[in-house]
Structure P
């Protein structure tokens, strides 16, 4: 998603801003732009912002620039950061975002340059499949991503509400450990055609990942039921078990494929509400999912 912030620049952005790797020193400025940018576009369309405060966005940017699996890029005009973008690489697929541009220099192709930069980096790493999730109400970003070669794959609904505190018969949900990694990887590969090993390993280390088992066999896992977490299950009941056991839904909420009407209806009947619509878009190879899944805000 591309959005605008409330900061101002008197200088007019040149057609070719300087793009460079981001450092932790850029986090306060880039994070402030990120928060205000998303809030600005969300307010225009009467949706809640993805980042409730500037501190939350700054902490996220600070975290991203310190990760070895994330390429962080900032755009500069006259030595001042005016935008940023991030490429999350994990095996054969890379996710993009968040991308934000200061509104004082919007409509000067800076967002396009930032997107082209991360796509180029993905290709240099030998990653042909690049993916993102965009706010469906933000038509400018939809237009830009389509022009760059992304295709719409899945309409999504962000769901939020109180913890359900329920169990599904025949399913046991437990904290994921390193011993679950291989089976979880294989399940994701069976459903999507590739694995997200690094994301899963990090989630296990952080204690946010859970697995669901049926008859002693792993049938689903999640890195966390929330905005930055993804999940897969052999059946909808596997996803329901993990959603039902989640203590909360981190960030704006978790993303449900709208085409999965059974799961959508199950969530709505239990008091969860739709917060906003989003769209999964991809560039390069893509396999239609073979079973139930929840994407993250990356893909």
Structure Q
């Protein structure tokens, strides 16, 4: 067998093995995405009911002052940037870091602090000397509230201590398995919680009083917002990885078709050469 045909066969086998791997990774990402989507759906009613309750409590304790509600002059800004721990997810991490850098571009590094979720973002910010206030890596594919609780509590406590005066989330919002949209969302101060709720207000009886309930609920609500953003980002990550691996599989199939065509042409050329040699040999013997 000619050397070029042997090389093409090896190349086809190599690409076929790669296609099997990318197809398996696509299916795994799809399964993980379904689990995270279920977790997002389960978390949303809890968040909505908490918003309704906070709206009712805020109406009853209208003159209560709380650090999470009070706007103050902005001297320092906090950013929660949510990336992934692994790659092979297309432009998922690159576009998110690009959006974050756009936010930092016109600020002095002493005027903000970053809380990083995910190894990709953490490593980038550490490597380039950005101020890191906290981090969490190694989250499971379907994170629970317990997985992010420590960082959420750390962020809320830092805001209450006035270590920064406003907080933004930077993460990929899950639209559908193909579309993930980078968003910059202001979270703290909370402002008028529950103002957008369309459900009718419910009159609650508070024990011991509305002020105590409000002070207990507000930190938990802010922590729940962190958890909800992490879930959205995880769903986006799995969707991006599923799409990237699907595109890789399709590209491998196209490459196999091209290589097979090249192999057939090389085989045909080899057969033609052999026929010419036989005919030439027969002519020479006459």
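Laboratory data are not the source of any read-out in this text; all were calculated from the coordinates shown. Since the model is a prediction, treat every value here as computed from it, not as a measurement. Cβ atoms are built from the backbone, for glycine too; each structure is taken alone.
Brief remarks on what is shown
- Taking FRET efficiency 1/(1 + (r/R0)^6) of positions 153 and 265 (r between Cβ atoms, R0 = 25 Å, to 0.05) as the criterion, the highest value among P, Q goes to P.
- Read-out helix-only ellipticity at 222 nm (-39500 (n - 2.57) for each DSSP H run of 4 or more, over all residues; to 500), computed value -22000, structure in P, Q: Q
- Entry that produces 33 once relative contact order in percent (Cα under 8 Å, 6 or more apart) is calculated, selected from P, Q: Q
- Entry that produces 38 once percent of Cα pairs over 35 Å apart is calculated, selected from P, Q: Q
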